[in-house]
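I've put the structures underneath this note.
Each reported figure results from applying straightforward, stated rules to the coordinates on display, with no laboratory input. As the structure is a computational prediction, the values presented were derived from the model and not from experiment. Cβ atoms are built from the backbone, for glycine too; each structure is taken alone.
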Structure I
Amino acid sequence: MNDYILTLSCPDRIGIVHAVTGWLLDIHGNIIDAQQFGDTETDRFFLRVHFKLPQYYAVDALQERFAGVAEKFEMQANFHDAQRKSRLLILASKQGHCLNDLLFRTHSGQLNVEVVGVVSNHNDHAGMAAAYGLPFHHLPVTPETKRDQEQKILDLVDAEKIDLVVLARYMQILSGEMCKALSGRAINIHHSFLPSFKGARPYHQAHARGVKIIGATAHYVTSDLDEGPIIEQDIERVDHAMSAQQLTQVGSDVESLVLARAVRSHVEHRILLNGNRTIVFR
């Protein structure tokens, strides 16, 4: 199939949709799905169009042919091959629930991605990676070796042409340099509705406070710790009869689901940045 996705944002004005659909008509494009949003606060317009073409075009060729429309409307526009699988590198530490969930979803075809490998600062999940036939990169880290360890990860990202780095409960704070290098292509899962219950043993903190709702947040990684643009969130109700261990299990399930949704939205090119916020087309 020769189907593609166009995503764009630009100042909101009359004629944007007409110009895009007219351009698609000129190249005999057939629209499969289109979603749009106009933000009255920022006065910007956002659009995602999934379309088919009767013949194959390289993405760069489409980008070049669309340049006139993009320039006229001051668009930030990108074309994507809808059939191409995004290449993922997953980072994890000792907790493996999010890693296991992503690997299973990929293996079962629920996520249209290619997991290229698993990186961890511990050896705990080497067997899990091996079971899925994936390279496992054990890269331990200390404060003294952090810069070198991060450079090894970035070298792997470049060598393997990684599209998205997923921090699946990777319990290391990335340096500002690494955050910059991975800007817009690294997603983290956080064990709460930000900024609640930061730090170690969050579900024990929640249990001690007697919370009635727990949740998880997936967001893009930035140098501002746990303050990157939010992609996905969800919650589960809990009560006084549940132990800290039971809360942890419920929380682990929510984290896995929220991270998988965020990854899917990213690889399907459904996310557009609107300042510090995200537009996520469903």
Structure II
Amino acid sequence: MRWMVTGAGGMLGQDLVALLRDGGQEVTAHGRDTLDVTDLDAVRGAVGGHDVVVNCAAWTAVDEAETAEAEAFRVNAVGAAAVARAARDAGARLVHISTDYVFDGEATSPYAEDAPLNPRSAYGRTKGAGEWAVRAEAPDHLLVRTSWLYGAHGSCFPRTIARLARERPSLEVVRDQRGQPTWTRDLADLVVRLVDAGAPAGTYHGSASGSTTWFDFARLVVAADGNDPDRVLPTTSDRFPRPAPRPGYSVLGHEALRRAGVAPVSGWDERWAQAAPTVLAAVR
């Protein structure tokens, strides 16, 4: 099976490409320097001959998107449409990565895969538009939403918290946002398992199981880095206003995975314990 990965230079893309190659798969890896996903002709030329296309390419600068929504839309929606159309025309299966930001964050129980979209930020709007494009252009798609991603190959919450805890006697972290910290390696593994299982086309949630707050996650991060978790102090989101609103509740349900016979990623805390040495090693 021949795979193509866009956004291969990103945190998820690097782990996915490594996982596929370690598994003996043939992989073509494209970053922004080798493929403009908004150029349909270029994407068509790149997709030809592949069996599976995983679109990890995205504008992920959440705050910057508030003043650059057109640019974010170009990557997250126009680019998604181009990749989806090219995959469809080539007869390749498309896996498209999306986000919890397509929801409003006001729920009190896990979002179902078919819950109505109601994004509150420019980033969320552009990713929601990308989802619409994928569904319209590529019927044989696997649309995989995730949340609170972290990994060893890019800027992420655990690496930032570990660095700050080394530099400061204390740090404040919000306790009023709840979600599912998800290791990029686990999401990469889930993508492969969905494809290998021949999962039905549709929307799936690729987040770790369970949930926590940024504050409680930060305490585990600091402890894993060998520092005192009591140096992490709780605060609220209104103390740290940001250009883009953050969802207060980003917990995603996994019923579609279970219906497809694919096991969800296990508990976020168990997976963090496994991930911590690799992720935090990159801080040093």
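For which of I, II does distance in nm of label points 7 Å out along Cα→Cβ at positions 12 and 116, calculated from the coordinates, equal 3.8?
I
As an exercise: Rg/Rh (Cα atoms, Kirkwood Rh), for residues 220-259 alone, calculated from one structure in I, II, equals 1.16. Which structure is it?
Going label by label, the one that fits is II.
Given that distance in nm of label points 7 Å out along Cα→Cβ at positions 252 and 268, derived from a single structure, equals 1.2, which label among I, II identifies that structure?
Label of the source structure: II.
Starting from the value 0.10: which structure in I, II was FRET efficiency 1/(1 + (r/R0)^6) of positions 36 and 92 (r between Cβ atoms, R0 = 25 Å, to 0.05) calculated from?
Derived from the structure labelled I.
Hey, Cα Rg over 2.2 N^0.38 Å, for residues 44-147 alone derived from one of I, II reads 1.07; which structure?
It must be structure II, since only it matches.
Please state which of the structures I, II yields 4.2 when distance in nm of label points 7 Å out along Cα→Cβ at positions 4 and 100 is computed from it.
Value 4.2 for distance in nm of label points 7 Å out along Cα→Cβ at positions 4 and 100 corresponds to I out of I, II.
Comparing Kirkwood radius over Cα pairs in Å across I, II, which structure shows the greatest value?
If we compare Kirkwood radius over Cα pairs in Å over I, II, the biggest value is for I.
Taking relative contact order in percent (Cα under 8 Å, 6 or more apart) as the criterion, which structure among I, II has the greatest value?
II
Given a value of 15.5 for mean count of other Cβ atoms within 10 Å over residues 124-131, calculated from one of I, II, which structure does it belong to?
The value was obtained from structure I.
Determine which structure produced the value 57 for percent of Cα pairs over 18 Å apart, for residues 52-107 alone, calculated from the coordinates; the candidates are I, II.
The read-out comes from structure I.
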